[in-house]
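Listed next: structures, encoded as structure tokens.
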Structure I
Amino acid sequence: MSKRLQSIRGMHDLLPEQTPIWRDLEAVLIDTAHRYGYEQIRMPIVELTELFARSIGAVTDIVEKEMYTFDDRNGDSLTLRPEGTAGCVRAALEHGLIHNQQRKLYYIGPMFRHERPQKGRYRQFHQFGVEAFGVADPALDAEQILMAAHLWQALGLENVRLEINTLGNPQARAAHRAVLIEYLQAHEDQLDDQARSRLHSNPLRILDSKDPKTAEIAAGAPPLSDYLDDESRADFLEVQRLLDALGIDYQVNPKLVRGLDYYNKTVFEWITDDLGAQGTICAGGRYDGLVEQLGGRATPAAGFAIGLERLIALMTAPETTGTADVYLVVPEDGRKAAALKLSEQLRAEFPTLRVQCNLGGGSMKAQFKRADKSGAAIAVIIEADDGSEVTIKPLRGQGEQTLIPTNQLAGVIPDWLNIQA
């Protein structure tokens, strides 16, 4: 017997009992995006590797260690997208969506990173992201934070806190980088291996190290705030003023940095303590230089992304409601056509009604077992080859079994199922 194939490590199937909560979550995310003026865009899962090297940063962990990259038959280096912002900017530029105009876009779908799988972190994961272009006003930053706060309320999530910081402009970061490297070099023998590998390539990431000794050293590092440019400082103060006015609690975290090179000015994360080490459920900020970096005109931009697996882990799964509200039982093969026709009539009459028709034959006992397993409230038995009469049989203990003309069924369905006609 050949070995049974399994899914790739860190890439999971979503089974039928899991998908209802995913659909509910996606519906809330999409509805919220529309209410805040965002339009949906769908980008390819595969992009040129150069796109991510130019945007994320060639010396970041994502590009160096985590991307799924391969050469296609033409010799082009391609990569499964590890995040959505770069592809969204590429698409917006390619199709002229942000030329001399403001634009708000959102996307939802799978991303890929070759990381060590653990709870809340998978090799194929799903993100919901929003990107807004053409608005330099820090009020946009505040609105995106407000939008995320609205989502937590809509999803009934509690114990979620907001942390914010500012990364300044590239010149401020360059000045800070020089003194940061000098400081860290003086303690290099006490840093963990990962921090030493980042010392010259991406020293800012050392500030959010989880290694206790490295974190202790990082706590004494020269703060970026001492090197901020006036514009970034003023924008960050305005974001705080707006959040205060909106009643959104937050904490300024000087150690909050982003793992992607394109961020500047205000950045933020929404964090929970209910998921252990993988506590960030939403992260984003401003990236005013990325559009120009990818070949467009200088364009202010800001956005955020939410990891859906982590949200799902926080949400309470709804009770299983089955696959049907009405189950059509077919005692004789000659009544299949009548059953299928009736099922379509009921779906047309009641757009939200779930109707399942027994297919594949079986005894009446077997069909009623299927009906019960489907979760249906009632079974409708086709009583004649022409389908002119049906019997309504309650499956959940309500009412008496009733024989009626089929043309009266639609009129009594609302009473049986407690729905509106």
Structure II
Amino acid sequence: MVSVMDQSHTTTLDIPKIRADFPMLAQTVKGHPLVYLDNAATTQKPQSVIDRLSRFYSEEYATIHRGVYHHSVQSTIAFDHVRERVAKFLNAASSDEIIFTKGTTEAINLVAASFIRPLIQPGDEIIVSAIEHHANIVPWQQVLEEKSGVLRVIPVNDDGELILAEYEKLLNNKTRLVAVNHVSNALGTINPIQKMIEMAHAKNIPVLIDGAQSVPHLAVDMQALDCDFYAFSGHKIYGPTGIGVLYAKQKHLAAMQPYQTGGDMIEIVTFEKTTFAKSPAKFEAGTPPIAEVIGLGAALEYVEKIGLESIAAYEQKLLTYATEQLAHIAGLRIIGTAKEKASVISFVFDDIHPHDVGTLLDEEGIAVRAGHHCAQPVMQRFGVPATTRASFSFYNTHAEIDRLVEGLGKVVRMFR
């Protein structure tokens, strides 16, 4: 595999020290040390994030933006500081461009409801790719069905790479949005989003990027990418569940109307009329996930201390090693062999169902994902009902990959 980072500029990670930061990794499962390889679904949490959440709940907790007493003021300061940290992490122009959501899914739904729905006319089009997560397909389908619009799909080649020549043909004066993932959760493909954004913007078409699988592995820069929207989830970058981020250009936020209303997103409420606050408050109705935001801040701090460049370089080494080792297993076929990949390997055996593979690996203490990975069109494209997916983090090791290979050897011997 080709690294997406220049490894010569990275520092060596102290993997034993990093692993000690994650209490879950010290467990045994069914008599075996846990090998956790389901990081594309969700990541484990470092002790610093766990401690930050515990301290907030036990010593600092109060609601925000509404109180003048000490704990409310301090919680508000901490909450607002995380928004600034996220803006810096993404290199957004302003923290006002950062909207807190429940996750990537809600962020995409927000754009579908508040940005796209008012724009779509009969016959208008939205472009997605053939390797999207359901969360970046279904919201657009719902709007297009309601408005009599059309969903267009960028095809993918046999390696799992988008065909840019076909993408260019899809862009036209009826296209209202391009919505693609940065990294495929099912295949690991890293899409050439910089080029894709430039191609769309050349025709004045806005672009949304699903960054759920990229933010934990790659440094991203909103001002350099120049995308219109970018979404990610906290739980995939070592933070809590229930918190996500939508980055959106300020010009879009100013024009959009909220699709959820209630407390804390208003300016003035009377029985005759309500006026809304400016963004980001306009899109954050109700009491926010305060603790989850605080936890996200701690997770980003942890990742930044290690360094995304170092993380990417190490994970590429894991991916290369795993790909080489799995190639020696008779009958195993990797689905998704793009030149540019993040640390995900999906594979199948022609004569062993992925669910059986996952179940038997669990008996060895090895956690992988088996199924369609919320990407059924991907499975249909490659003619398989499901895959087994091993996805790596910077706390995984070469020895754990050896355990995976050994476990797969036992699976093969059991079925043959």
Structure III
Amino acid sequence: MNDLLPGRIEIWHKVEALLRDVAWRYGYQEIRTPIVEKTELFKQSIGDQTDIVEKEMYVFDDAGDVSLALRPEATASTVRAGNQHGLFYHQHQRLWYMGPMFRRERPQKGRYRQFHQFGIEAFGWPGTDIDAEVIRLGARIWKELGVDGVSLELNTLGSPETRQRYRDALHQFLSKHIDALDSDSLRRLDRNPLRVLDSKVSSTQEIVAQAPSILDFLEQNCRQDFEDLCESLELEGIKPNVNPRLVRGLDYYTSTVFEWVTDQLGAQSAVCAGGRYDGLVEQRGGQSTPAVGFAMGLERLVELVAIQKNQDIQNFLDVYLVSIVSHRITVALGEELRDAGIRVCEHCGGGKLKNQIKKADSSGSRYAIIIGDEEVQNDTVQLKDLRGDGTQIQVNRSALVATLKQKLSS
């Protein structure tokens, strides 16, 4: 698990604020669910043949022998909450969430056993227009974060009849290659052969590459829906890579599935993934409700932003106050600037002016305000640019707030 420390957490603040803003601009409302749920919720929703349920969940017995789990994802919890509180009953809902999840998987770059996800869930719309909206929302996040090299992998699982015909064909094909399959894939072959497509074992991947394509099993209406979705995305400037091997690792997915991927974060390429789960609300006791959504891991997203923007310590401070006069003067000035919404750090502990300016520079602040006896007498301050060309100007105290706001906004 991972600590978020000063210097890096400022990037988190920036990313989280942008995610909230984008969700709100698309009309999505926030939902918060508990970190702990009954284990059966995830077993029955995600699927007991998935890696998450079989290997990765943190499970414990509560009083009364009730099995509880730290949530490994939030879609199942969102559906449980929606059913419990009547959010889906003859209603449409656009929801978003953000918070910690837990999976006992092998840690790697940007992946920890406690991790954080931002997710979008849309309930009540059966058409591909909402699929396109959810994918566009993801594309806007990359655009507004200013990250490059993220591409869209897209597939469809078709109707239940499509999936059954494809399962039969896939099972028949894989049964001819039993000797080459890994042990997990062998175990899943009879119960859910689609899970074999998720295998990361190279010998199994070589076999999967030769397997039948689910696109060859689509009914005409499913094929038309998928073509309409691809066309809609392309009209919006989003070019999907159709990947017929993409099935996602959770059993609740139906029809549309997608991943946003990058080659900049090591072996695990996905930074955002999702799709339709039209049967989950009904499975969990609600009325039949179409649904689509995605989740993205914030650790990997922040890592991607840091890599591309070459960011580590952020300029989270606007001003560092340097003073060789009475501390009361800097305190009063600091509070005045904070009243104006300016982020200020006052130097404490005294010391020579040169050393204070070094402290100001290492703080990451954009500007230093320097106050000496002469400045006090003239009712002025010295304003030093710490992140630009290092220029230093004299500013009248009465004009300081306006001057700073103008410079900070440029």
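Coordinate-derived values only; no laboratory data. In this text the structure is predicted, and so the values were computed from the model without any measurement. Cβ atoms are built from the backbone, for glycine too; each structure is taken alone.
Among the shown structures I, II, III, from which was the value 22.5 of mean count of other Cβ atoms within 10 Å over residues 86-93 calculated?
I
Can you say which of I, II, III returns 2.3 when distance in nm of label points 7 Å out along Cα→Cβ at positions 182 and 334 is computed?
Source structure: II.
Who wins on volume of the Cα convex hull per residue in Å³, for residues 174-341 alone among I, II, III, i.e. which is largest?
For this comparison of volume of the Cα convex hull per residue in Å³, for residues 174-341 alone, the top structure is I.
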